[in-house]
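*Asks:* I've put the structures underneath this note.
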Structure I
């Protein structure tokens, strides 16, 4: 298992139920890939430096996760097809 940070930007016009469904789907994929969710930080609504998908704001979430490196490709493929997700970034944490 490796430690990762997953930053997700979700479309701001969605209601709370749709946002929670998107986050639950992401968490479900990680757990199904034999990973663990350590922490989910809600960074709230933030303004973009430039428009993304004709939007000026987005809802930011930072997930601290542990998962096998072999699952990265599948997670990224799933993130690309999840409609509420505007952008995401998966980065590996430095090992101590």
Structure II
């Protein structure tokens, strides 16, 4: 895997990152989405400085991430139950033949 250096701009600050070349597109997309969210929050909320906006955006994304993890966990558990049911049906049919 090849590493590259990129510079991203978040809340008027530049950050130099070393990432895998394959991840560049996702980092650029994330940076763009973050800038859009910061602008949206700036238009809709009173704030003292950009750190307030970053905190709100971080809270939003962390909350979304936790919800996604809970949904994925629920679906994984549901899948395990269904596979177990299928396995039981198959075992019954194999042994009855």
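*Asks:* Taking distance in nm of label points 7 Å out along Cα→Cβ at positions 20 and 44 from the coordinates of each of I, II, which one would give 3.4?
*Replies:* Label of the originating structure: II.
*Asks:* Consider the structures I, II: one of them gives 36, 26, 21 for Cα extents along the principal axes in Å as calculated from the coordinates. Say which.
*Replies:* I
*Asks:* Which structure, out of I, II, was helix-only ellipticity at 222 nm (-39500 (n - 2.57) for each DSSP H run of 4 or more, over all residues; to 500) calculated from, if the result is -25500?
*Replies:* Computing helix-only ellipticity at 222 nm (-39500 (n - 2.57) for each DSSP H run of 4 or more, over all residues; to 500) on every structure in I, II gives -25500 only for II.
*Asks:* One of I, II was used to compute relative contact order in percent (Cα under 8 Å, 6 or more apart), and the result was 49. Which label is that?
*Replies:* It traces back to I.
Values in this text are rule-based calculations from the coordinates and carry no lab data. Computed from a predicted model, the values in this text were never measured in an experiment. Cβ atoms are built from the backbone, for glycine too; each structure is taken alone.
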